[in-house]
Structure I
Amino acid sequence: MIEITTLSELTIDGKLALHRSSSSKELFDYSTDELKAWFHGQRARADAIMVGANTVRVDDPSLTVRYVAGPNPLRVIPSSDGLLPLTSALLNDGGPTLVATASRASAQTVAALKAKPNVEVVVCGNGEVDLPALMDLLAARGLKTLIVEGGSTLLSSLFGQDLVAKIIIKHIPIISGDPQAPTYLTLNPRPGLSLGVSRWRMTEWFVKGGIGVSIYVREAAR
């Protein structure tokens, strides 16, 4: 089984970005060099890294290791329809990338993705990407650790299917003030899923470069 860790930046008012349509990279800009190095160190120690399709569309992330020395993790992007911008950085830099689609993705869309350098496409699920099946596929390939950096729909789907083992939150000392900005979790992650109560235990709390970082693991059932 692959161990899934969510790694998120949250404002004081619980937002993943400053505004509804803005990039989460704006929050990363508030990080210090010390925190950026620590953050990228987490990436370097993971076998794979994952974000949702909307994060690729809005942020155009590279998902590489840059502030420390270390290997780049495999990039995993669940996209049920496969409609990622073909100009996205992670589809064009030649780094290993796996796009997981559902069977409803068109043959033309899949072909366009496969034509990109070092991009693999797998089908997991029918209407939506089957996340547990995708995790089994990654584990079968020998991957042991996966970091998930969002967004809120993907995070909610993972929590809603009890797939998350560890939570890391960087507490950015900023108030967004925008009620429409994306929150950590969404009320409706995907059809047929709902978020219930789950209990977590804080295992670490520290300040890195002036930013608080909290780490949680799932509390054992009583």
Structure II
Amino acid sequence: MRERYLVRRFQPSKDMEGVYDSFVSGFHHILWPIIDQAETRLVEDIILAMHGAGDYTVAAEADGEARGILVGCFPFRRDLARKARALESFIARFAAGRYEMSRLARKCLWQVLYGYLPFLWLHPLTPSETLLLTSQREYRGGIGRAMMGVWIAETKTAGWRHSTVCTDSELSWDFYERYGFKRLREFPLKAYRYSLPEKSPIGYIYSLKW
């Protein structure tokens, strides 16, 4: 277990390889058709779309390379059009067939986009939201806490006293509880119909106040 990580602002041109590996490490089990049966650029553009929709993206560096990423968002800021364009641009490219991918991968991604919609209408209006948090498995043991600590500090600096995150039963939801988040809502999640057909995942929304 490493005790120290360099948490700094995300640099796409420098960090994409390590962040891509972090995405795969964290989400392969729920997104394997998208990762295994589509070109690498698809996942890279997902990461960049989330980065574009956020306000504060950090990478955690260890051994000279990015080993994790956190994307934070301040939804109340007025540049909502910029954030929406980042997501809409990616969805438009995907819908137009700009990525090489199998039929299963395409169906899986549509299902994920559709299945995540409840997070939007069940989510409370909050000033700070974690959009993405993942890391390379072999570097875990403090890396998530290091990135979250920097993001919460940024939220406090912005003058807010409340932050939320959306996750589910197939991800590391217990990390947020150990950090101090409290579960607000849970509901059946239909996002993984093609990647986890035998499971019945539950969506969770967590909140942290100070």
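In this comparison of I, II, the computed figure 20.0 for mean count of other Cβ atoms within 10 Å over residues 5-12 is attributed to I. Looking across I, II, the calculation of relative contact order in percent (Cα under 8 Å, 6 or more apart) that yields 26 traces back to II.
One of I, II was used to compute helix-only ellipticity at 222 nm (-39500 (n - 2.57) for each DSSP H run of 4 or more, over all residues; to 500), and the answer was -14500. Which one was it? Considering all the candidates, the number was obtained from II. Of structures I, II, the largest value of distance in nm of label points 7 Å out along Cα→Cβ at positions 13 and 29 belongs to II.
If FRET efficiency 1/(1 + (r/R0)^6) of positions 21 and 133 (r between Cβ atoms, R0 = 25 Å, to 0.05) is calculated from each of I, II, which structure is the one that comes out at 0.95? The correct label is II.
Out of I, II, which has the highest value for Kirkwood radius over Cα pairs in Å, for residues 45-164 alone?
Details: I: 14.4; II: 15.9.
Top value of Kirkwood radius over Cα pairs in Å, for residues 45-164 alone, among I, II, belongs to structure II.
Suppose you compute distance in nm of label points 7 Å out along Cα→Cβ at positions 173 and 197 for every structure in I, II: which one lands on 2.4? Considering all the candidates, the number was obtained from II.
Taken together, the values in this text are just the output of simple stated rules run on the coordinates, not laboratory data. Owing to the predicted nature of the structure, the values given are computational and were not obtained by experimental measurement. Cβ atoms are built from the backbone, for glycine too; each structure is taken alone.
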